Structure formats: C-alpha cells, structure tokens
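Multiple structures are listed underneath, in structure tokens.
Derivation of every value follows stated rules applied to the coordinates shown; laboratory data play no part. Since the model is a prediction, treat every value here as computed from it, not as a measurement. Cβ atoms are built from the backbone, for glycine too; each structure is taken alone.
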Structure I
Amino acid sequence: MKLALPMIWLAGKAEAEPVRERRVGYVLVWLWVAVLAACVGVPLLAIGWRSVVRLDGSFAGLAAWGEVLATPGLMQAAQNSLLLAVGSTLLVVPLAFAFAWALVRSCAPVRPLFRQVALVPLLAPSLMPAISLIYLFGNQGLLKDWMGGAGIYGFAGMLAGEVFYTFPHALMIILTALSTADARLYEAA
C-alpha cells in the first residue's frame, strides 16, 4: 500500500502538468491577441473617430462619409483597382506556374540559375522594382518603345509593375507546391 501512494502522487502530477501548461499557453495566446488588437485596433478606432469629427472637435456624424461616397470618381477608382487586381492575377499565376513547372519538372542544367534570378527581387527593397521599371520604360527609358506607345504612367505600366512585383511571390508558393507534390502521379497520368 505504501508503494502505491507515490505512484498515485506521480500520476496526479503528470496529469496536472499538461493542464497547467495548456493554461499558460492559453494565457500567452490571449495576451498576444490582446497586444495585436491594441496595436491594430487603437489606430483604426482613432482613424474612424477622426472621420466623424470636424477640425474644431465637434461631432460631424457621417456627413463626410456621405460626401466621399457621393464622389463620382470613387466608383471608377474602385473599378480600376479591381481590374488591376484581376488582370495582374490572370497574368502572374499562369506565368509563375509555367516557370515553376519548368524549374521543377525539367532536367535543364541551368535550373538553379533561373530560380535564383527569378527570386532575386524578393531580396531587393520594395521600391526598387518600381524605380527599375521607370528607368527602363519611362519617358527617358532604355526600353520605352517596348510599351507600344502606352507608356509606363498608365494602366499598362501599373499592370506591368504589379506583375513584376508579385511574380517572385507567386513563383515561390507554386515552386513549393510542385516540389512537394509526388511526381509519380504526373508521370502516371
């Protein structure tokens, strides 16, 4: 009987430890959620409050929101943004898939070089692709004739910039998916 008591005590302690660790884990998760909510929520609430208050501090209500929503160019700007997002997605995903497929499924000896060249823009500062596009396709650019008269300072230029900027990200995601997929399934098909 005396031998059983320490075993019961050890069993109780072993069961209590995971519960205690889970509680500590829950507290830490909720602490991080609270910090995130404070860091994101407080500035958003401040912006929301400033949008309904006049410069002198008096409450204006939603009149300013009504003026903004009644602006005729707002719908056109929303349509242009949606068109740019859809257009860049429709261009980037097939291009990145074809490039990733060639990198993963081919036996070309220059695959590592092409992979590194395609992923180098991820290491560059985010403003560098825009500056390089202006240097290449701007009014004084080296390759300005390649834009076909559309120019870099319009929709075609913004679309080219989005494609150039998002291609490495899409390529990395698709490369990971294709390299972890079982190639025997593709060969069997």
Structure II
Amino acid sequence: MNVLATLSPLVALVGVWVGGRLALRTQRASWDRADQQHWRDTRQAAYTEFLGSLRDYRSYIGRTTTRIGVRKHADGRRLMPEFEPSGSEHMQRLDAAFAQLQLVSPDQATVEAARFAARVSRRTAVAKGLNDTAAIPYEFDVQFWDAQLAFVNAVRSEFGLPPVSNDGHHDTQEIDRVMLARFDKA
C-alpha cells in the first residue's frame, strides 16, 4: 500500500476543511461588521431625528408669533407649556424621537443627555410663556443650547469622537422653583 496514495486524499480533505473554516470565519466577521454598521446607522438616524426635532421645537417656541400658555404639571412641582395644535405637533415629534432614541441607544449617558435636553426645551417654552414676551429669556436660551451641546457630546462620545467643547449638565430644579414663584405671583 502506497502511503502517499492514502495521505493525499486526507491532506486534501484537511485542506478543504481548513479552507471552509477560514471562509466561515471571514464570512462571520463580515456579517458582524455589517450588523455593527447597520446598528451604527440606525442609532445615527435616531440621534439625528431627535436633534432635528429638538431644534424644530426650539425654532417653534422662538418665533415671535408663538404664544405659549402655562399650567402646573399634575405633580405640582413644575410647570408645563400649553400650545395651540401646531405647537403640540412639535412637542409630540420631540417625544416620539426621544422614545425612538431610547430604543436604539446602548449608552445610558446618551439617553440621559437626551432626556435632559427634552426637559430643558419644555422649561424654555415655560419661561417664554411666563414672561409673555416675544423672545425666550436669555438665561433659559443659554441653558437650552448647553443641553443640546451636552447631547451632541454624549453622542460623539458613544461614537468614539472627542467632545466639541466642555459641556456641563445643569440642574433644572432651581429653574422650576423660579418659574413656579413667577407663576404663583401672576
């Protein structure tokens, strides 16, 4: 019996098996990369939608013609803006974009930054409604833009990018106390 005649098919089978394993590994890595890219694109779309709806909401409340009513929240600890139907659509879009963001974000810091930005946007609307002016009060406008920047930097961090500037999360309880005091005086 010839040893080469016996080993040749075995070596060929081992080669086919190794080649198949390597091809499977390569294919699996390709699938994983495609899946990661898909989720990255999905998250990026959700973050972009949230940021767009946040800016749209800010644009709406910043219009000189926008009139905003104010009422106490059911918990009695903060105020809520009241809008005409077109304003409610802006708020609903922001809420829907936030819900979508919560579904796809793997990073709690991104969700918290988005939640804070949404809360500050409501308080910015309340501040304009309480002051009954055509413009958003400066200090609330600054806090809105700071909250938006904090969200942008949270997203950048999630994607492995450096922050665009230093950001700080501000507490809204003091703002709520000031606005409630103004509301109770009115």
Structure III
Amino acid sequence: MATIVDYYSESNKSSDVHISSVYNNFGQSFTANGGTLSSVVLYLKKTGSPTGNANIRVYAHSGTYGTSSVPTGTGPTNGVLATSDNYDVSTISTSYELVTFTFTGDNKISLTDGVNYCLAFNVSYSGIDYIDIGIDGTSPSHSGNYFYYDDDSAFAWVADDSMDMCFYVYKDSDVLDISYAGGEASGLVVTQI
C-alpha cells in the first residue's frame, strides 16, 4: 500500500505534449510530505509503435516554486537524486492511461517534508513514433510548474508556468503493527510497506 505525496489529476488534462527523439525530458515540480519515495504515475499514450525505455528521474529543486521551477544541474543526467526502473514504452496503450514508474533499491530515497522537488520523464527512442504526456494547458492550478529540457538550442532546463503535468507521486506507507508474544503485548513494531 502507498500514500500520495502530491498529485495533479488526469481529470485536468486539456492537451498533450509530444515527446520526440529531440525533446525527451519533460517534468513537473512538486512538494513532498516526508516518507520514502515509492513510485510516480503519469498519464500517457503512444502514437504509432515507439520502442525503447522510459524512466522517471527525481531532482532537487531550483528556481521559484510554481513559476520558474527547474531541476538543479546543467542537464538531465546531472544532479539526479533517484531514477525509477525502466519502463518498456512499446507496452503503453494508444489511448491515454495511467502508467506507473517504480523506484527500487537505493533509488527509494527519503523525501523531506515541505521540501520542493522536480520529477522528469525521460525516454530514449528514435524515429517518428512518439509518446504523449497529458497536461493541463488551459487552467493549470497545481502549486508547482511544468518544465522541459531544450536539447535543440538552449541546452538547458526551461520552466513553463502556463502548463501543469498530470501526475501522482507516491511514498511507502507506515503501518502500526502490534506484535504479541506469549499472550502479552511485546510492543509496537512500525512496519513500512
């Protein structure tokens, strides 16, 4: 079982962003409420038959939250705090669906309560087929903002507060489990699942 850290529902989707082989890092800033990072869910679909792998990278935050949020570091591979397991993009539907990216091992980082972070969808493929991300470009109301990496000219992270990405960030849940030994309570054991 997992608990939501932050989200912007897919019900807010008004348009989409095409993820090409040139522009292939898109993200959203969010605020954590503590806990251990478990997964990120995005609203995605494919056009054509793209092949390759995608993942989510989580970064420390820089800029002004909600207006100019971008990841720290000079590029997509710099300043990464955690990377999800790879996801085979060929298995994504041609209709919009919620796709889960799971964090395992050392990538299950501790999130600090009240601290802002950036998540970025990264995909590697070639050709004319592509993945779409669901966004709200009409009346975005999430407290963070959308951003992307300009691989074409600026070669830098670019913030865009006119859009918000549809996303969910989850953390592992803390569950109180009362253990008994010999008919007497032996104490409280906090089990993280």
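Below are the figures for this structure:
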{"read-out": "Which of I, II, III leads on FRET efficiency 1/(1 + (r/R0)^6) of positions 26 and 162 (r between Cβ atoms, R0 = 35 Å, to 0.05), largest value", "value": "III"}
{"read-out": "Highest-scoring label, criterion being Rg/Rh (Cα atoms, Kirkwood Rh), among I, II, III", "value": "II"}
